[in-house]
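Please treat every number below as a calculation from the coordinates, not as lab data. If you're wondering where the values come from, they're calculated on a predicted model, not measured in any experiment. Cβ atoms are built from the backbone, for glycine too; each structure is taken alone.
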Structure I
């Protein structure tokens, strides 16, 4: 069975991403078409990119990079949960993505964004990034508004309709993950 990582894309203290990712995982765990796992980039303590050789060379030398690469390599697809900071994804998520290369290749990804405009600009930013990594991104995405899906911009209370958005996105991620299996 394919394994899909739900990646928490923020390391900021008091972040909303952890609650969002746990909610996505809860919805995903009701499904029987894939296995889903929470992956918190904060657990890997990745410094600002410190590998001396470009990731595309696959010559990782640091223990934190090797651990991160092993985790991503163990997954068949991804759901990126991203905040929107200044019209883009978080620097922490971009840094984590840039640490490795081949471990991302020929896998599918979906997106859950949150921010003032549902994190849509962060998701568009990520679509450009993942394309370079040979990740096939799906069309359906989840857009969570700080105004309507959070109380006081910090307590996560998603609208009832958002669960359908999560499942629609997961339907595509699961299907594309399966379709790309022969390339992995």
Structure II
């Protein structure tokens, strides 16, 4: 079965990493369904039943998003709240995620060294993403960790002119590595 990739980016058209990952995923429509929440729900009103049927019609599930205030964008949080409900995702009769392989694809605008216990923000990306892991484990899904692309951000208030976007080679490698991660959930 195909892998469903739920893309939650508040501005995918201006993205570098997430946009490139989506472009790469779309080259293989026989393997991946790319579902951009902002395109489907510009008003934020999620059709939970439609989303549940979409998840049910696929094998693996990947949530792709930029780290947004050390969490996910609001529309993805709303999707989780509206779609992963009692009786469907967990609880009495809620078995739709049982043993389903689930992973995350995240872009982190912060340097990897800042995501360390001795780094600027004192927490690893793995620690920051624990609520997602816990959510999927609670739903008896087979959580398979995350794929991350770390950014090159300077300290808040730093010189924006010094910030650099990833080079073409780095961007292409991340796209290939991301698909490899998904294929080996």
Structure III
């Protein structure tokens, strides 16, 4: 699965051939079909596993700080790994939505489920920050959470397009600074 994930992550669904997968996974064609069904079934399993893992990582970063603002900063900064090759992959989930848009209902539902979970917790952290008077009281927490999710997608696309860690951190800081109470 890890090898299949790397191939799909780097190339996307359409550009990944069955032969690419067989070579990366070091298995025969029949073994792949027996274990995973077809290429799409394997892709869905890869995306589902990736999304669950990334949601857990995002929530850990978001919740790992006492300060809500620091948690949001950690969430955004975490999208810019120091390893350039890893950073250049961007996000498999964002790539999947970019590749399929609204044409694959199952994939879209998975993306929406992850977004709802993360958005809910971001909104809760914003409310905590407002109660601590570190986040501006007049910010609508649901609108801000939606903006942060959109920013996350943008940062991951920028990373895929070659943005440096420093550039991504600068954009993350811009968002965090706009949430701060004055």
Handout entry: Per distance in nm of label points 7 Å out along Cα→Cβ at positions 58 and 114, the highest-valued of structures I, II, III
Key = I
Problem - Read-out Rg and Dmax of the Cα atoms in Å, computed value 15.4, 47, structure in I, II, III - result: I
